[in-house]
Each structure stands twice: as C-alpha cells, then as structure tokens.
Structure 1
Amino acid sequence: MSLKGRCHCGATQFAVETPPADVTSCNCSFCSKRGGLWAYYTPKTFKLLTARDRVSTYQWGHYVGQHHHCAICGCGTYSEFPDFSTGQPDFDNPRVSVNARLFEDFDLGAVPVKYINGRDDW
C-alpha cells in the first residue's frame, strides 16, 4: 500500500511505497524546533511528486544532510542524509526521512514512536 503526503498548502507532495512500521521523535536542536515525526525510507522507495524547484533546502554544520521544506507554506517535508545507524555516516546507504505528520489518510497514532536523544548523543 503506497502512502501520499503533502505540506499544508499542497505545493509539495510526495509518496512512499509502504506505511512506516514506526516513527522517530528526536530532541536535537533542529528536530525539536521542526516538530516532525520521522519515517525512514531508501531513495528508491520515496518519490517526490512536485517539481524539485518548488522545494526549498536548508543545510547547516558539515552540510552532510539536506532538510527540505515547502517554499510556499514552510512545512518541513523530508530530509536526505547518509545512514547514521552505526554512528558514522554511510554515504553508500542514503536514506530519506519523511515527516510522517504529513501523510494523508493515515492513522499516525497507531504507529509506535521511538525517541532519540539527539541533543546529547550527537
């Protein structure tokens, strides 16, 4: 079952191949201000349905990742990073973090939430 998501105004839309089994809540300085719940996908299972030039990008620090948001309404939509599951960036295994709060017709309350202490662990 594929899932579609969109920002508040609908200018940025995307789809993923499967619903998330769980989502992540992170308390790092960026995520805590952005307020997303993150579902992780491979680039192959994520599809941006909007023209890329309609999406704005924010990068900071070492510029390892790209945080994308709607250029019109400002909703944080998705991010692109190397896999960090081993504690080091794995550039051969990129992943897309999707703001699961933006999924349409999806019961996010039924999905387990994992908490990451990004404020102290990174």
Structure 2
Amino acid sequence: MTAPRPLIRLDKWLWQARFFKTRSLSARLIAAGHVRVNGVKVGKPAQQVGPGDALTLVQGDQIRVVRVLAVGTRRGPAFEAQTLYDDMTPARDSVPNAPGFDGKGRPTKKDRRSLDLTRRPPLE
C-alpha cells in the first residue's frame, strides 16, 4: 500500500511558506475568495493542500502562481520556506517610474496621457 499524501490547511501553508506575515491575514484573504487551488476558487481557510497542488493568489498588486512541493513542519527562515514551493509566476516587465520625465520639470499633459495608456488595469 502507498502512504497517503501529506496534507495541511491552506492558511497554515501560506503562512509557513512566508507569503503572509500572519496566519489570520492569510485566512482573511482566503475567506475573501482571492485564492484558487488547482483553478477552483476557495472560500475556506481549512481547505487541505498537498504536494502537486497549484495555487493562484493575489499578493499586493501581483498575481502569484505557485506549485506546492512539500508540506512544512514549521515556519522557518526564508531559505527553508522557499523549498516548499515552485514559483511559476511569469516575469513582469519593469515599467520605468516616470518615462516622460527627463529632469526638465513636470510631464506635459500629452506625456501623462501616454503614461496612462501604458498602465495596466486594476486586478479584479
């Protein structure tokens, strides 16, 4: 017989993997519906996850996609937490802070309009 797959609560795993500073913060984000497990929206922090599951979550203004590699036993240092997951988030293009500003004062109205067109819409 094969051993059962090790499972852990989703809020606890996100806290152990250092995606959130507190476990209650991770639970609040899950309850708000901002986390998906294998493409399915999760509403309960007690959802069980294990190795092989894919998580999609909103962290700040960024959408993170990670694959669970291991179930942790404690909230250790950052290098230990990084061994719990594989980050599959696509690399973001860095947008310059002020592309129309060359040290010559404020950007013109035309510069601001072109800057607004390059900004991404907010996440849903």
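As an exercise: distance in nm of label points 7 Å out along Cα→Cβ at positions 2 and 90, calculated from one structure in 1, 2, equals 3.2. Which structure is it? Walk me through the intermediate numbers first.
On the way: 1: 2.7; 2: 3.2.
This figure was derived from 2.
For the read-out helix-only ellipticity at 222 nm (-39500 (n - 2.57) for each DSSP H run of 4 or more, over all residues; to 500), a value of -6500 was computed from one structure; give its label from 1, 2. Mind showing how you got there, number by number?
Values: 1: -1500; 2: -6500.
Computed on structure 2.
To test your reading of the models, identify which of 1, 2 gives 18.8 for mean count of other Cβ atoms within 10 Å over residues 10-17 when calculated.
On the way: 1: 18.8; 2: 22.9.
Derived from the structure labelled 1.
For relative contact order in percent (Cα under 8 Å, 6 or more apart), which of 1, 2 scores largest? Display every interim value, and only then the final one.
Values: 1: 33; 2: 19.
The structure with the largest value is 1.
Volume of the Cα convex hull per residue in Å³ was computed and gave 149; which structure, 1, 2, did it come from? Can you show the working numbers first?
On the way: 1: 110; 2: 149.
Answer for the origin of the read-out: 2.
One of 1, 2 was used to compute mean count of other Cβ atoms within 10 Å over residues 74-81, and the answer was 11.0. Which one was it?
Working: 1: 20.2; 2: 11.0.
Value 11.0 for mean count of other Cβ atoms within 10 Å over residues 74-81 corresponds to 2 out of 1, 2.
Read-outs: derived from the displayed coordinates by stated rules, not from any lab. The model shown is predicted, which means the values in this text are computed figures rather than measured ones. Cβ atoms are built from the backbone, for glycine too; each structure is taken alone.
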